[in-house]
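Pasting the structures in now, so scroll down.
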Structure P
Amino acid sequence: MNNLDNVLKFSEEATFKLRAIYESRGYSHYKMSKFEEYDLYAGNKDFLMSGNVITFTDMNGRLMALKPDVTMSIIKNSTCEKGGLEKVYYNENVYRVGKSGLFKEIMQTGLECLGEIDLVSVCEVISLAAQSLAVFSDEYVLDISHMGILTGFIDETALNDEAKRELIGYIGQKSVHAVKEVAAAYDLAQKSVNKLVALCEIGGDFVTSLKKLEPLCESEQTIKALYELKTIYEVVSAMNVSLDFSVVQDMSYYNGIVFQGFIKGIPENILSGGQYDKLVKRMGKKQGAIGFGIETDLLERLPKNNKKENDGIAIIYKSGDDAKLLNECANKLRADGKRVLLVKNLPENRSFEAVYYFVNGGLEEIE
């Protein structure tokens, strides 16, 4: 891998490392076509990061879509038998419509675990999510939440679905004021208000957050979710994880653990995932599922990975120089894993490990 360091982009290099990690846990590589029938996505647009799907009509008159997502394809093609587990990882381009209305091609790496999902499976996926972030940087954090806690507290209010979604949105924004406004509008009991406000305020250190959360969990659903969070922390306590209920997902699709991963230097989450049993059931499959996706293109925003310091070696030559000897000198350096650029004039805005002149059949380094 070291000999590839000067050839691969940081994101490409990281993808190889992720592949090794996933395969060591028994995950198999999943490959899909660039497009699927539009019907696969039509009924579940809310699940997609962008509801806009890029479509075209094929020669047979079928409405097709450039894939905006990999998860649904994996669910559709899953052959997991009852009692088993299907574990796959992928490295695929997905196609979306950006906020500006322009089409975007995004490189995404991720994994999915489908079948009889238990707490062991959940802990493994969360551990792999944290390990994935650690491949990119030591300065990462994986924020973990649980839809069982969120929906459990909100269900206690007996509000309608629209009001529940509104509350989840405000909790995701950590807006105590907005939560209290909704509570007042629906005349919620103070006990329920206190629980919802607590979800806005709980965050950071996992152990401290669990202690604040524990006395609030009274229903069977929330006690079970609390137990799952405690078990997860026991498994990943050595990793950079935090408990944060601002991490929310659509309750129509997600039912358990949800999480997001961040890296210092990138202002948005680079990793997103969770348990989405409800989506699987909506697609006609009787199994559970948990997984995550990573937008590896975002890695190129890291200042330390702009690769200027790894542009390799430049050899400056003149017209009429001996091409055979010049290439022999360059190939000796390449044999040591160096990236070597032959130029007549040194490029601007490039930084090199070393620069040489080709003189009298040999190299003279420029100090």
Structure Q
Amino acid sequence: MFNRNFVRLAAVTFGLSLFGAGCSLTPSNQGPTGPDAGIWKSSDHGQTWVNKKALVDGPRLSAGAAEFAVQSITFDPQDRLTVYLGTKAHGLVYSIDGGDSWQRFKNLEAINVKAVAVDNKNKCTVYSASQNKIYKTKTCGRDWQIAFFDPRTDKQFTQITLDWFNPTVIYSGTNDGDIFKSTDEGVTWQIVKRANAAITYMAVSPQDSRVIYAGTDGDGVWRTLDGGITWLQIKKEFGDLGEARRVIELILDSSNANHIFLVHRTGIAESMDGGKTWTAVKLITDAGEGKITWMAIDPNNNKNLVYTGPTALVFSLDGGKTWVSKRLPATSQGSVVSVDPKDGNVIYLGTIPTAKK
């Protein structure tokens, strides 16, 4: 699937083309002169950032990745240097060198990819959700098949996630509130839950893969403890955190099965008892609608948090008690942020081009 030698050579060539003889490294006051969207990476916990825009396009290399509108960041569970980006119009993109260079999967080059899932026991098996289809490869992307198709063009698969204990079990969510389950690697599917709002996020418990949380846009959170047989709604538990019922993201703490962060339209809520009770996380200022687009937690340190919004990155080193805000390194808007699974100092920031006025 991956031509590692070519990618490494291409990355070096790209670097030489930018910083070759006669090219000054002195900072300029002119500011950005071209696109700066796509993926940014920091190796020092957000102190400095690099726009990882090198795109392998056949025999040549370009800065085309700076035009990507990134909607999701997914690490290969077996190789943290292999990273997948779901983009709005450039399909499914991948890197095998920690973002130093990117490639697009053929046949998935111009589609809107909302979510990606990688088999944690077979890295060559990858699923991607796009519009009314779920695509699957078992050959590391050399070829793709449609694993699930809904003939209704207004139907969109918004989420896809795998059972890490038994990755032949797959869950997917849709924009009309359906939650599907497959127990045979996507050959057959059945509806296991119908919520009253779009499924916006799905997460499998790191401690027990039978426990799945599904966030919605207005219907709160649905939780199953038995792999989708029965479901319990978490909605009234939010109390006066009314906007928490409009879920953007759910973050399950890998070190504490009962610890959950919920990102919603106006802030962040936290539960320490598996969703029975919730409190608002105190932020620097009132986040306001649309001010938080994504949040990440260091898998190895649950005190290390970061979230992004359209114009800022906000960090906490004490589990959300105090925060430090920094402006984005780009003129583009922050859309998604992710912490390296092994090194909490390495952070990936996905951005989308700022809409032209």
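Coordinate-derived values only; no laboratory data. Source: prediction; values computed, not measured. Cβ atoms are built from the backbone, for glycine too; each structure is taken alone.
Can you spot which of P, Q the value -1500 was calculated from, given it is helix-only ellipticity at 222 nm (-39500 (n - 2.57) for each DSSP H run of 4 or more, over all residues; to 500)?
Numbers: P: -11000; Q: -1500.
Going label by label, the one that fits is Q.
State the single structure among P, Q that was used to calculate distance in nm of label points 7 Å out along Cα→Cβ at positions 202 and 258, giving 2.8.
Q
Could you tell me which structure in P, Q was used to calculate FRET efficiency 1/(1 + (r/R0)^6) of positions 242 and 282 (r between Cβ atoms, R0 = 35 Å, to 0.05) as 1.00?
Working: P: 0.70; Q: 1.00.
Value 1.00 for FRET efficiency 1/(1 + (r/R0)^6) of positions 242 and 282 (r between Cβ atoms, R0 = 35 Å, to 0.05) corresponds to Q out of P, Q.
Quick check: 54, 18, 17 is what I get for semi-axes √(5λ) of the Cα gyration tensor in Å, for residues 162-345 alone, calculated from one of P, Q. Which structure matches?
On the way: P: 54, 18, 17; Q: 27, 18, 16.
Comparing all candidates, it corresponds to P.
Thinking of P, Q, which structure, once distance in nm of label points 7 Å out along Cα→Cβ at positions 34 and 266 is computed, gives back 4.3?
Q
For distance in nm of label points 7 Å out along Cα→Cβ at positions 66 and 186, find whichever of P, Q sits highest and give me its label. Working shown, then result.
Working: P: 4.0; Q: 3.4.
Once distance in nm of label points 7 Å out along Cα→Cβ at positions 66 and 186 is tallied for P, Q, the winner is P.
Comparing structures P, Q by relative contact order in percent (Cα under 8 Å, 6 or more apart), which one has the largest value? Could you put the intermediate results ahead of the total?
Working: P: 17; Q: 12.
Going through P, Q one by one, relative contact order in percent (Cα under 8 Å, 6 or more apart) peaks for structure P.
Out of P, Q, which structure matches 26 when percent of Cα pairs over 33 Å apart is calculated? Present the calculation step by step, with values, prior to reporting the outcome.
On the way: P: 43; Q: 26.
It was calculated from structure Q.
Determine which structure produced the value 5.4 for distance in nm of label points 7 Å out along Cα→Cβ at positions 250 and 338, calculated from the coordinates; the candidates are P, Q.
On the way: P: 5.4; Q: 2.0.
Source structure for this number: P.
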